[in-house]
Structure P
Amino acid sequence: MTGSDVMDVSRDAIWVMLQVSSPVMLIALLVGLMIALLQALTQVQEMTIVFVPKILAIFISLLIFMPFMGLTLASFMERISQRIAGM
């Protein structure tokens, strides 16, 4: 395996990681921003208010996006397997 092959696999792995993690992270970011705005408007600065809605939103988004994540990771594994078989 040459250096360019390693760079290609690394670049592809980073791209897959971003594709898999970005939907859940964006939803957590949006929920966090909405809660922060609500806390700023009501001046209720309780830290436990942040955790429950965020955890629920992340669990629901994981249930929704799990098929997409599985397909993305499976296609990445197929590409890696083809590279290994092609050596």
Structure Q
Amino acid sequence: MSKKLKLKTIDLHGFKQDMVFDALDQFIMKNQNQSQILVMTGKGKGIVQKEAIKYLKLGGYPWKYQVFDNGKQNTGCLIVFIG
């Protein structure tokens, strides 16, 4: 049986578009010792998620959508590779 990895998580629900870059930057800098983090953007109108993905692309951070045990993607959560 494989052990689930507990990722450091930032929840961006309720954040305004202009808050996303700073919040992600601070969180990533604080967790540089991690190989992966979880970024919860939610789905909503997609504004926060688009801004988060823009930040990750600019910073050169690869990412993928979280995948549930049943194989379906959770498009409201991003697994980010930082280490």
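A few notes on this one:
- Of the structures P, Q, the one that -9000 was derived from, the read-out being helix-only ellipticity at 222 nm (-39500 (n - 2.57) for each DSSP H run of 4 or more, over all residues; to 500): Q
- With mean projected area of the Cα convex hull in nm² derived as 7.2, matching label from P, Q: P
- Relative contact order in percent (Cα under 8 Å, 6 or more apart) derived as 33 - corresponding label from P, Q: Q
- For distance in nm of label points 7 Å out along Cα→Cβ at positions 39 and 55 computed as 0.6, the structure of P, Q it came from: Q
- Between structures P, Q, the greatest calculated value of mean count of other Cβ atoms within 10 Å over residues 7-14 is seen in Q.
Rule-based calculations on the coordinates, nothing more; no lab input. Just so it is clear, the model here is predicted, and its values are computed rather than measured. Cβ atoms are built from the backbone, for glycine too; each structure is taken alone.
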